[in-house]
Structure 1
Amino acid sequence: MKKKKFKIEYPLSNSSLSVLWDSISTVYGLSEWFADDVNVDEKEFIFRWENFEQKKAYLLHSKANYSIRFQWEEDKGGEAYFEMRIVTSELSNDLVLLVTDFAKEDDIEDAILLWDHQVETLKRVKGM
């Protein structure tokens, strides 16, 4: 079954660009909120969770202070990826984390709940 693209916006008041960028683009930052442990070897990232086996993702693209895009090993060669992009809200001037991800249609709701949980952890850890 083909995966379907979805996007979620997370307003992050009280955040600085440098703190947010470090949180989504460095091994240390990602291990604070995205996974329990993160290791990198050039463009291969290994994510480990306490109650889950590890998953490998490849860094596809990174533009400093703006966006980072990964592709899970299981999706290699396909269209699916996950991306975290930092934008500024035109209305509030606050930073917004824009997440783009792919999931099977039946799994999109669960994937959004997972992102919601992870971003709540990010907000708590970073005081946003």
Structure 2
Amino acid sequence: MGYDYDDQNIFARILRGEIPNRTVFESAHSLAFEDITPQAPTHVLVIPRGAYVSFDHFALEASEAEIVDYVRTIGTVAKICGVDLGEGGGFRLIANAGRDGVQEVPHLHVHVLGGRALGRMLQPV
């Protein structure tokens, strides 16, 4: 996959306003919106506004302002959705990367999942 960014991916199109979304929160560098096929009572996607393919791409090339904003947006989303440890029962973050990580959209996105017990993420090999 590499870091070649496809500006026609669905999240790039959402950021340009070509495809509607159900926004949960937005900031200068990030957008959070409800997943269209939720896998838990809370299932929100958090994406950076910049053209980053994966978390490693973002971590290596994003500005400090983008990184701080993105991480704080994830915390804000957990609080808004009531799954943070201050009010809720917890949550899971998932960021798939590349073919082996089963990444479907080549734009960094973190899934914030919660609202019920989620079980083990992976089974031992």
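Points worth noting:
- For P(r) over Cα pairs in 10 Å bins from 0, in percent, for residues 6-61 alone computed as 21, 47, 30, 2, the structure of 1, 2 it came from: 1
- Origin of the value 38, 37, 28, where Cα extents along the principal axes in Å was derived from one of 1, 2: 2
- Identity of the structure behind 14.1 (criterion: mean count of other Cβ atoms within 10 Å over residues 22-29, calculated), options 1, 2: 2
Only the coordinates and a few stated rules stand behind these numbers; no lab work does. Note that this is a predicted model, so its numbers are computed, not measured. Cβ atoms are built from the backbone, for glycine too; each structure is taken alone.
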